[in-house]
Structure formats: structure tokens, C-alpha cells
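Every number here is computed from the coordinates shown, using simple stated rules; none is lab data. Please read all numbers here as calculations on a predicted model, not as lab measurements. Cβ atoms are built from the backbone, for glycine too; each structure is taken alone.
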Structure P
Amino acid sequence: MKAHTKATQAQITPQSALQLLKEGNRRFQDNKAANRDLLEQVKDTSSGQYPFATVLHCIDSRVSAELIFDQGIGDVFSIRIAGNFINQDILGSMEFASKLAGTKIIVVLGHTACGAVKGACDDAKLGNLTAMLGKIKPAVTAVTSPEDKTLRNSKNIDFVNAVAKKNVELSIDKIMSESEVLAEMKNNGEINIIGGMYDIHTGAVNFYE
């Protein structure tokens, strides 16, 4: 499989970009990675890059966009931060990736059993981590069930995963409300902005369509 060129990138639509990610995740689950020469892709992209997707995902060592979507060098802009939340710097990176570099889809990817989400659920406090986890707290508050406070913590994995899903949804809302550039591109059909959850037990990504 060759690295994308300006011509092949131009042929990809927001819809086909999502399909490429789905197909890649299916290959990953089936342990049938596409045949690609990564060093050849390094050479092919040395004079320019033409990725088709931008993925915001967690720093979790088990969740690498390039691996779980079976993509190569030059295919994906990978934005990683604990808890995959949105801030101004990340929005700027997404605007660059979409408006200037031509990616056709933005994926906000949460994952099951997320440590950052667990920390937010437990109101953990540690140095700069305290402020970072505060970015995820709105998702904790937004998940209203269960009401029993003894069940609203990291020991309740169903609650943790519900918060992780809500965090993805709120992140997409924030992209649309705080980036005029990306909102306009989405409304014009130039890009797709979609959420998803990666299951650390199966390797599967469930997209929220």
C-alpha cells in the first residue's frame, strides 16, 4: 500500500474517509494488516504529506490510531492527550489539519476503561493533573445515572464508560461551537466530524453515526 499523494487525497470524500478507517479497524481486528513498506512511505512523504484523517485520542498506550486503524506513514494526523478533550491548541491543530492540510474527517476517539476518565470520576488531585482532569468533569456531571454517589466512581466500569462516551459527545459539541473554521467546513460537507469508542478488550471501534 502506497502513501497518499495530493491526487489520491483529493479523491477521498468525508464518507469514504470514514470507510477507510472502518476497513482498517476491521483488518486490525482480524490481524490482517495491509501490505505496506513503511520505509518506502518515509521516502514518498519526505517532500510532502497528504493525510486523509485527523484523530484525537487518548495517550493510553493501548490506543494508537495508526495501529487500530491500520494506517501507515502520512495517512493520519494523530492528536493525543489524556482524556481526549478539546482546548484551543487542539482546535488550532485540527484547523490546520483540515483547512490547510486537507484531511476529510475528524474523529474524536474515546476508549473503554480510560484512566483519565476514572481520575475525573474520582475527583483525583495531583499537580497539573488536577486542572487537566477538570476538563473532563463536565462529562461526569452530564451523566446523571446512577444517582447513588457510591456508584459514581472508577469502581463502576459502566459509569466510567458512560462518562467516556459523554466526553466524546461534549468534545464534538465544543469543536462545533468554538471553531468557526471547522463548523463551516462540516456544514459545507467538506469534512465529517464524528465520535467513536475503542474497546480495549476486542480492538473494535464503534463509531457514533
Structure Q
Amino acid sequence: MSRLPGGVYLVLDTDVCAAAGHRTAEVAAAAVRAGVRTVQLRAKRAGVRDQVALAVAVADALRDAPPAVLLVDDRADVALAARSRGARVDGVHVGQHDLEVSDARALLGPDAVIGVSVGRPDLLSAAAGADYVGSGPVRLTPTKPEAGPALGPDGVRAVADATALPVVAIGGITTADTAALRAAGAHAVAVVSAVCAAADPGRAAAALVDAWARAAVPAVAR
């Protein structure tokens, strides 16, 4: 059984939240109350001390919300520091140029949830020891212009067909994409702007959760 919940996965981007006039921790809490079960904190332009403080603040905001997995983007050291301050941080998501999965596992322990970005099947060797893979971009997105060419649902399917690990699709996803991505074998769909930039993040998250629930489950279990 996967340690990563299926469904809607929020990449909580601090810059996108700020541009929309939202407080990062409040967006996280609203999304989780709406049914999101994984939150990945991404604060690429923040200093490491600010990232630690943000991780603690988000963990605090989720204390009274329904259970959710909280991950830190890229930085195992930030996850460790937040944990040392009493925050419940479940793990980390790393890219192809960040820490190797084995090193993140050594730092965070066997119970940590660790994901890795894998855009193509030929990169799956980097996922050894991970709990899930992130596959994308489904379509090009301004929140991560360096992510590479758009894969579409067929590209996500190629990754899902090549691994037994849960696959999280990411990149410009909207409610209209959930059925095709679930049919392609996605275990979850990760969104950034669809929630962080929405006028009402909680309502936007709820719409995505509902769209996922209504999407047809693939005939062959992944």
C-alpha cells in the first residue's frame, strides 16, 4: 500500500500564494480541509532559515486539519530542522539534481515519505528507494519553466506503465484534466496555480477533489 495518499496533491508555492495575496499556511489549511491529502511546500527564493520557519508554520496550520502528508521541496535539511522544532514534516520531494533518494532516506529515516521527479521512463533509475515519482510537466507552466517539454497524459502513462511506484502527474493541471490523468494511471494530480493563485483556494481545491472523485478509475490497478 502506498504511503502517499491518492487524489489531489498541492504544491504550496510561496511566491504564487504571495502574488495572489494569500498567506501560505492559510492556503495549506484551506486545501486540506477541502480534501487535499498531500502538501509539498515550495519556497525556492526563500533563504534556508525562512524555509524552516515556513515549514513549521505550515505544520502548525495543519495540526487541527484532517490528516495530510507534509513534504518539503528539495531540502532534506529544512525538513530535519523543522522536525527538530517539533513540526510534523513527513518527508521531502527531490528533483534530478537534488540529493539522491538514498541520501535523503539516510537523513530522514525509513519512515519518511520521499518522492523524486521523473519526467521520462529512462530516468526511473533515479527513483530507486523512493515512495513515489512525480511526472511532468503535463503541459508547460510558468511556475516551473525549466521543467522540460510537455508530456500530456500519454507521457504520464508511459511513466506509470514503466514503474510499480505511484505516479503523481504535475504541470498546468486543471479540473478538466483529472479524468484523463487518472485513466493514464496517475495515483495523484499535483497542482500549484490552480489552488495557490485562485481567488478562493479552498473552493478551488474542493473542485479538484470532486473532479478526481468523479474520474473513472483505470481498469488495471497501478
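Comparing structures P, Q by distance in nm of label points 7 Å out along Cα→Cβ at positions 16 and 48, which one has the largest value?
Comparing P, Q, the top value of distance in nm of label points 7 Å out along Cα→Cβ at positions 16 and 48 belongs to Q.
So if we calculate distance in nm of label points 7 Å out along Cα→Cβ at positions 40 and 128 for every structure here (P, Q), which label has the highest result?
Going through P, Q one by one, distance in nm of label points 7 Å out along Cα→Cβ at positions 40 and 128 peaks for structure P.
Comparing mean count of other Cβ atoms within 10 Å over residues 80-87 across P, Q, which structure shows the greatest value?
P
Comparing P, Q, where is distance in nm of label points 7 Å out along Cα→Cβ at positions 64 and 112 highest?
Q
Which structure, out of P, Q, was volume of the Cα convex hull per residue in Å³, for residues 88-183 alone calculated from, if the result is 111?
Computed on structure Q.
Given a value of 1, 7, 15, 19, 19, 16, 11, 7, 4, 1, 0, 0 for P(r) over Cα pairs in 5 Å bins from 0, in percent, point me to the structure among P, Q it was derived from.
Computing P(r) over Cα pairs in 5 Å bins from 0, in percent on every structure in P, Q gives 1, 7, 15, 19, 19, 16, 11, 7, 4, 1, 0, 0 only for P.
State the single structure among P, Q that was used to calculate helix-only ellipticity at 222 nm (-39500 (n - 2.57) for each DSSP H run of 4 or more, over all residues; to 500), giving -10500.
Structure of origin is Q.
Comparing mean count of other Cβ atoms within 10 Å over residues 32-39 across P, Q, which structure shows the greatest value?
Q
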